[in-house]
Structure P
Amino acid sequence: ADAVPVEILEPITISDIAPGQGVNVIARPNAVRNFVVTSIVVLNEGATLLPGDAGYRSPAGFQGWEAGRDQELRPVLAGIVVDASADEFVISTAVGEVTLRLVETGGAAPPAIYRLREDPALQIDAGDRLALAGIEDGDPETAKAALVQPAN
């Protein structure tokens with residue numbers, strides 16, 4: 001059998017974001033037609049930009065929200081990083097440049113930042129979350145790819 005591609009959401013900091021990287025801004029819609037941003041996902045080379053506002057997809061087919069507990073999460077903004085500093089970064093999107101500054105609001109911590117990357121070692125620890133893609137007839141052994149989100 002062929003090896004199943006495995007990717008991991010590796011926790012990083014804003015200082016790890018650099019020009020040229022693809023970014024998905026993951027958020028949950030709310031009742032006032034706004035979004036609550038929950039994470040920023042940086043994708044490595046090989047990511048594909050999907051049509052419209054659908055964001056980037058990794059080589060294994062993930063966008064960075066799939067292993068989360070909240071299945072309402074989706075990319076609400078995607079682009080290529082054109083500038084980055086210690087507390088903000090700028091992405092070029094289909095509608096122009098957008099500056100993102102990650103701050104605490106109302107006592108809530110700023111969104112988590114992850115790098116979505118290949119992880120052939122498949123290290124899964126207690127509390128980690130796992131998403132499988134391409135499952136046929138509910139059989140996890142038919143999965144075409146796996147995504148690990150560490151509990152950290």
Structure Q
Amino acid sequence: MNSDKTILIRAEMLQISQYVQIIKDIASTYPGLSIFKLTTFCYLKKIENGYYKSIYSNKNSKDLVFKGISQMTGKYEDFIQNIKYIVKALDILICNQIIYSENDLIYSNIQGQSPEPTDFLSRVIKESFLYTDRQFMKEVIHNV
């Protein structure tokens with residue numbers, strides 16, 4: 001195997017492993033989140049953890065979902081690129097029975113939930129349960 005291909009495989013493994021941890025955390029804290037919402041929040045969490053910090057804080061209390069999704073504005077290419085890693089991470093977790101899907105909703109098999117985060121993104125995730133997947137997807141498409 002040539003070194004360029006090895007580097008690409010290792011980079012993909014790192015991306016997937018980051019998403020595995022993010023999905024485990026979100027699924028154990030917020031059971032019953034739809035696959036589409038989970039994919040969106042995984043991406044938002046990764047960019048928040050990485051090179052980009054949220055422009056919003058816990059002080060924000062209105063239109064949290066819209067503000068959260070607005071952080072994806074202009075990141076269409078990056079979001080699309082990351083979906084494949086998120087799907088692979090989901091597949092790994094489902095195949096290893098760490099999480100499971102029921103009626104397109106994701107649940108965790110991990111016993112004992114981690115303490116609920118209190119950051120802005122966690123408040124966005126909680127509010128997203130008030131939106132249908134159709135409404136949520138419409139907002140994501142509009143903003144990305």
Given structures P, Q, which gives the highest value for volume of the Cα convex hull per residue in Å³, for residues 67-130 alone? P
With mean count of other Cβ atoms within 10 Å over residues 27-34 computed per structure, which member of P, Q shows the largest figure? Q
Tell me which of P, Q gives 9.5 when you compute mean projected area of the Cα convex hull in nm². Q
Please state which of the structures P, Q yields 0 when helix-only ellipticity at 222 nm (-39500 (n - 2.57) for each DSSP H run of 4 or more, over all residues; to 500) is computed from it. P
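For which of the structures P, Q does the calculation of relative contact order in percent (Cα under 8 Å, 6 or more apart) return 32?
Going through each structure in turn, the value belongs to P.
Only the coordinates and a few stated rules stand behind these numbers; no lab work does. This is a predicted model, so every value here is computed, not measured. Cβ atoms are built from the backbone, for glycine too; each structure is taken alone.
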